[in-house]
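Chemist: These are the structures in question, set out in turn.
Every number in this text was worked out from the coordinates using simple rules, so none of it is lab data. Since the structure is predicted, the reported quantities are computational estimates derived from the model, not experimental observations. Cβ atoms are built from the backbone, for glycine too; each structure is taken alone.
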Structure P
Amino acid sequence: MLFYLAVLVFAFVASFSAIKGLKPLAIKIGLTDKPNARKNHQGEIPLVGGISVYIGLFCTGILLLFTEPLNVELLIYLFASLLMVIIGALDDRFDLSVRIRILAQVLIASIMMFTADRVIFDLGDLFSFGEVSLGYFAYPFTIFAVLGAINAYNMIDGIDGLIGGVSFATFVPLTIIFYIAGDLEVAFFCLLCVVVLAPYLLYNLQLTRFSSKKIFMGDAGSMFIGFTVIWLLAIGSQGDSSGSAPYFSPVVAVWFIALPLMDMAAIIMRRIKKGNSPFAADRDHLHHIFMRAGFTSRQTLIFITCIALMLSMIGVFATLFSIPDWVQLVAFLTLFCAFQCSLSHIWILLRTFKKMLALKRLGKLNKIRRKLRAG
């Protein structure tokens with residue numbers, strides 16, 4: 001127990017130290033986010049959050065490889081993730097074309113499939129007629145799933161703390177579900193992901209005097225997190241080559257990434273409907289809608305993180321109570337349709353909610369005033 005606690009502390013320190021070391025280097029080589037029409041932050045912000053998260057995880061992974069039996073899959077994961085971080089960092093610095101990014105992501109997905117043997121072959125009993133097996137279509141489907149997860153987390157990174165909050169809302173429930181399933185090794189890895197993200201959030205949200213200078217995650221981090229999530233979901237939903245049963249149904253995996261996935265799908269559909277490229281940047285994401293409705297950045301962060309956590313926990317409870325796959329599929333599709341429909345009325349909903357909060361605060365304030373007068 002003490003050993004694993006020490007490993008968690010080591011992971012935090014490694015990630016925190018990486019930020020300290022990378023910040024001046026990032027400024028020197030131009031790895032910074034500059035204000036423009038879509039970005040209204042002050043000054044150039046170092047894009048080192050994702051790199052520091054990877055360094056923290058890499059250093060901890062190497063430590064575990066020296067202290068425990070050789071884990072070949074962990075080595076493959078660290079190598080594939082390194083490639084993802086490098087591509088993301090190059091994109092942060094030189095703004096790579098969509099084609100190059102997609103090709104690189106397909107290559108890294110291929111490493112995951114053909115080297116680590118992590119392929120999504122089964123989709124579960126989606127229609128109550130038995131397991132849906134993809135056969136040879138599993139390979140293109142897995143690539144599609146990897147690209148979807150990577151870009152879903154990449155697209156949701158729009159305001160301070162959001163990629164960290166949504167990542168916490170994924171990794172914490174995954175820690176719980178792997179722990180319940182009895183795979184303590186993968187559960188501990190998910191917990192490591194939470195720990196190495198913590199220093200980034202301290203700096204990004206400027207929560208302490210030791211982290212007063214802001215950094216951003218960058219594409220290197222958001223793509224790396226998306227890749228890590230889909231790798232873990234493949235482990236949990238497919239079992240392994242030894243024939244072990246999966247820890248949760250493939251449709252449960254959708255709940256763990258429900259919010260980033262729905263936001264990405266909705267924004268792509270709106271862009272196509274407007275005749276724009278699916279990858280064209282805009283300010284129509286869910287967090288932008290919240291903020292245009294009058295919520296602060298911190299309020300938006302809290303609301304969206306709570307929603308993401310709630311959706312992820314549905315996956316945990318669906319597994320614990322053995323909810324049939326087809327019921328979960330219908331529930332998720334219904335939720336997505338409701339999400340899509342609500343976006344056309346989201347302004348009314350958010351403003352009404354904000355007025356309710358304001359009235360509640362006003363009521364509390366008046367109550368305090370009456371008490372003071374009575375006193």
Structure Q
Amino acid sequence: MSIYLNALGLVCPLGHDHAAISRRLYAGDSGVRASDRHLAGQMLALGSITLAESGLPSVMHLPLRDQSRNNRLALAALERIRPETDAAIARFGAHRVGIIIGTSTSGIAEGEAAFAHAAQHGSFPAHFHYGQQELGSVAAALAQTLGVSGPAYVHSSACASSAKAMASAARLLNMGLCDAVISGGVDSLCGFTIAGFSALESVSASRCNPLSANRNGINIGEGAALFLMSRQEATVSLRGWGESSDAHHISAPDPSGTGARLAIEKALARAQIKSGEIDYINLHGTATLQNDAMESQLIAALFGHTVAVSSTKPLTGHALGAASAVEAGLCWLAMQDDQGNLPPHLWDGVADPALPPLQLVAPGQRLGRPLRLALSNSFAFGGSNAALVFGRS
């Protein structure tokens with residue numbers, strides 16, 4: 001049974017509407033900028049959303065526990081697909097519409113501010129509720145905003161969160177438990193994640209450099225990407241998905257790529273296609289030493305050296321729990337383009353001789369025909385792996 005991605009709401013460091021995001025994407029105009037916003041005195045390259053706080057939707061209609069900037073970002077993405085979503089609710093009924101989201105930060109930034117206030121004043125501010133930090137908050141906020149009563153829950157499995165959310169949404173549709181699902185991911189910048197990755201010595205002070213001999217870590221980013229998913233035919237479909245858990249290490253990938261390979265092979269099998277049919281691969285591509293080594297070797301083994309590949313994290317930053325959905329959104333936009341414009345790979349061009357050569361997409365590169373089949377990889381902490389295959393109808 002085919003699962004279609006009927007509409008996309010995307011808010012990320014490249015912009016806030018499809019036209020602006022596509023223009024910057026294909027030009028290779030990065031949204032990653034130097035900032036000390038969350039670590040005072042320490043400049044880091046971050047993928048920040050430039051939409052002014054005043055331009056984000058209000059959350060005052062929600063209970064205090066669901067009022068957070070993270071949820072405002074989710075509502076901003078929802079605004080961009082609200083007409084299609086409202087039409088689906090009217091057609092199927094509120095009880096037949098589900099919400100499955102991936103996140104890793106939720107309202108942690110509100111908790112940080114509240115604890116800083118308490119340290120200075122001896123008590124938490126009146127506008128703080130501990131529930132703002134709960135991972136399930138975003139699903140509750142979206143459900144209340146839309147007035148739907150179908151299944152509503154959150155995946156939080158690090159960098160694979162929103163890919164797993166989309167796979168779960170597809171299962172709900174295939175099982176007949178929902179007729180439409182709003183699925184994707186949202187994550188917002190906060191000191192906790194930036195300090196945490198900095199402590200792991202995994203963060204680059206400059207724009208990240210995936211697959212380069214000079215790569216030295218990730219850029220933390222933020223974003224929100226929501227899809228309206230259903231069985232109603234549309235241009236782009238979720239053809240296949242695969243998930244695995246290798247449990248090799250709490251933060252490092254299995255260098256053999258066994259679990260990652262299993263996820264990709266499951267996605268291809270579910271899509272009923274062979275590896276040679278894939279036109280483009282969106283790499284997990286974090287620009288860390290171990291991830292890039294594992295992934296590049298795996299891609300070369302499964303797909304050879306001629307398929308077009310890129311990591312879009314130098315353009316958007318790594319949005320953690322929302323990364324899979326943001327990158328799925330970039331694939332979705334590429335599939336709307338009749339000329340086959342592809343998301344480019346930004347790096348310094350210094351190849352690592354220890355890595356197999358791959359066909360990296362240059363800014364402005366296009367297929368000259370529509371992009372038909374794309375693969376997007378997500379490999380998370382704890383060995384949580386997910387792969388998604390998208391097809392153009």
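Chemist: Ranked on distance in nm of label points 7 Å out along Cα→Cβ at positions 46 and 190, which label among P, Q comes first with the largest value?
Modeler: When distance in nm of label points 7 Å out along Cα→Cβ at positions 46 and 190 is calculated for P, Q, structure P comes out on top.
Chemist: Quick one: distance in nm of label points 7 Å out along Cα→Cβ at positions 70 and 270 came out at 5.1 when computed from one of P, Q, so which one is it?
Modeler: P
Chemist: Identify which of structures P, Q gives the largest calculated value of FRET efficiency 1/(1 + (r/R0)^6) of positions 62 and 142 (r between Cβ atoms, R0 = 30 Å, to 0.05). It would help to have the intermediate numbers written out before the result.
Modeler: Details: P: 0.65; Q: 1.00.
Comparing P, Q by FRET efficiency 1/(1 + (r/R0)^6) of positions 62 and 142 (r between Cβ atoms, R0 = 30 Å, to 0.05), the maximum is at Q.
Chemist: Then there is this: Going by FRET efficiency 1/(1 + (r/R0)^6) of positions 150 and 310 (r between Cβ atoms, R0 = 30 Å, to 0.05), which of structures P, Q comes out largest? Don't jump to the answer; show the numbers that get you there.
Modeler: Working: P: 0.80; Q: 0.25.
Largest calculated value belongs to P.
Chemist: State the single structure among P, Q that was used to calculate helix-only ellipticity at 222 nm (-39500 (n - 2.57) for each DSSP H run of 4 or more, over all residues; to 500), giving -9500.
Modeler: Considering all the candidates, the number was obtained from Q.
Chemist: Still on this structure: With relative contact order in percent (Cα under 8 Å, 6 or more apart) as the yardstick, tell me which of P, Q scores highest. Let's see the in-between values first.
Modeler: Values: P: 20; Q: 24.
Of structures P, Q, the maximum of relative contact order in percent (Cα under 8 Å, 6 or more apart) occurs in Q.
Chemist: Next up: Given a value of 41 for percent of Cα pairs over 30 Å apart, point me to the structure among P, Q it was derived from. Spell out each step's value before the answer.
Modeler: Values: P: 41; Q: 33.
For percent of Cα pairs over 30 Å apart, the value 41 is produced by structure P.
Chemist: If you work out mean count of other Cβ atoms within 10 Å over residues 254-261 for P, Q, which one comes out largest? Each step should come with its number before you reach the end.
Modeler: Values: P: 25.6; Q: 18.9.
Structure P gives the largest value of mean count of other Cβ atoms within 10 Å over residues 254-261 among P, Q.
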